[in-house]
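S.K.: Several structures are given next for inspection.
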Structure P
Amino acid sequence: MDEDANTTERYGEVCTMSEKDKISSVFDLLDKWKLFPAYQLERRADIYFAYYLPQIFKMEQINEEITHERIIPEFPYKIITTKDGRILSNKVDYAVFCKDKLYMVELKTDMDSIRPSQETDLKEAATKSFSKLICDALKIQNCTTKKEYQNKYRMFTFSLFTILNDLYKVKIPECLLCMESLPVPVDWSEYMWQVNCVCQNLEKKKLDFQPTIIHIQPKIRNNSEGIIITLKDVREQLSRDEALKADILAIRFCQSLRAWAD
């Protein structure tokens, strides 16, 4: 049977049943596997929340216009030195950059995964200046020796430098704004010297505003601080967005959000 002939107009536009069914099957698996004891749904579902963050940020509590280019995932905000000398970092799920504002978004799909120590660390991060948080995030590269991680940090740095240059007019060396596809430099110390120069330029800008913490989670807890957005809030926001009325991914995502909120 011709696949194009097997269509539906339920979502406001013609699409093949197989496309809709594949999307549904993915979310059916997420809905089922969420019930398994060791399955961490937020690690698999975070891409859907990230994809729709521009719509979520239109909510009254935030009311910001953002694009995906202004989002950095797994943003390091606290450097930790272990007893054996290893350098690690605590990360927030998404850092969202707006003019004169930084939002740190932490996603939870299970209330039991909310750790008091993590909330304490985020509260501490909320007291730091924008410049301090950015410089700390950049300097963690000093501890990176493996080439594969250097490549990843260069992508992180390139994205961050582009945002700093475009949004906050921080002076960035030209060589660091066109390095996305370049290999790791032989002289890593020279590269880090350039990064440290950016930190100095950033400090001169005196961007002293502090970040706003946003929690996306199933329910409201009385002791949570910052902006709290429940999964129900996300579902309602996406459902009333006229631009998403024909978006089969958004519609199926909202169906799962209803189940995940329980």
Structure Q
Amino acid sequence: MALNIVVCLKQVPNPDLQFQINAEGTDLKRDALNYRTNGADEYALEEAVRLKEKHGGRVVTMTVGPKRTEQMLREALAKGGDEAVRVAYEDPAAFDSVKVARILAAAIKTIPHDLVLAGVQSDDYINSLTGGEIARTLGNCLSMANYSRVVDAVGPARAKELLLTARLLSAEEALAAGLLNAVVPPTDLERYLGEVAASICRLAPLTLQVSKEAIRRIQERRCVVEGEDLLLRCYLSEDFREGVQAFLDKRAPVWKGR
């Protein structure tokens, strides 16, 4: 059976560059940055293309952001996407991940689709919110790769709690789970980043580069259990169609378990 897949992409600042914080302490100075596709979203796109090659169908890539994100969408088309959608928003720092997820969900509902894929987290804010919030809104599920990453990040017990109750981690919980390095008030952010950067700059550059690449390779090669049957069971269900229709009708969904 052919699958129509939507892949949510985010463009993030290149992490190998030096960053500066704006005068308000609310965001990076973005005018001198260059950008790339979020790493986890690239995995989602790769999985979508693999599923399309196996089952047939189409892959639609989607993002919320300014005009510069169109380059990312063109690259996604070159990697196997069939169509690209940009929801125009010129100030991506002005809203949070939950709002982004709801904007994406509103756009996704206008596109015929059987499956929605998103990366487990963004490389800039490490929020791990967008995919779960879309799933909670539309009544679908995560990919097996993202289930694996969630379990790896927080453990099976916490993963079950978050996924079964649709609860979001607070900053303090994310810090305790090792998903964050620190929780810093906005007024102290520039000072904190300056101290961290100064500490890193005193260390051996090659050691830093090798350590970052080693961690990336370990995360990329985590074992993922096959689970296409679970995705199809959820996305082809009456409940999924009900979730999408309830979203369109602005009402609470009525779940039937089938």
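What follows is calculated from the coordinates using simple rules that are stated; it is not laboratory data. As the structure is a prediction and not an experimental result, all values here were calculated from the model. Cβ atoms are built from the backbone, for glycine too; each structure is taken alone.
S.K.: Kindly point out which one of P, Q the value 0.96 was derived from, the read-out being Rg/Rh (Cα atoms, Kirkwood Rh).
M.R.: Only one of P, Q returns 0.96 for Rg/Rh (Cα atoms, Kirkwood Rh), namely Q.
S.K.: I would also like to ask the following. Quick check: 41, 22, 9 is what I get for semi-axes √(5λ) of the Cα gyration tensor in Å, for residues 175-246 alone, calculated from one of P, Q. Which structure matches?
M.R.: Label of the source structure: Q.
S.K.: Quick check for you: by distance in nm of label points 7 Å out along Cα→Cβ at positions 47 and 231, which of P, Q is greatest?
M.R.: If we compare distance in nm of label points 7 Å out along Cα→Cβ at positions 47 and 231 over P, Q, the biggest value is for P.
S.K.: Determine which structure produced the value 2.8 for distance in nm of label points 7 Å out along Cα→Cβ at positions 151 and 167, calculated from the coordinates; the candidates are P, Q.
M.R.: The read-out comes from structure P.
S.K.: Out of P, Q, which one gives 3.4 for distance in nm of label points 7 Å out along Cα→Cβ at positions 55 and 215 as computed from the coordinates?
M.R.: Answer by label: Q.
S.K.: With distance in nm of label points 7 Å out along Cα→Cβ at positions 39 and 239 derived from the coordinates and found to be 3.3, which of P, Q does the value describe?
M.R.: Clearly, the read-out refers to Q.
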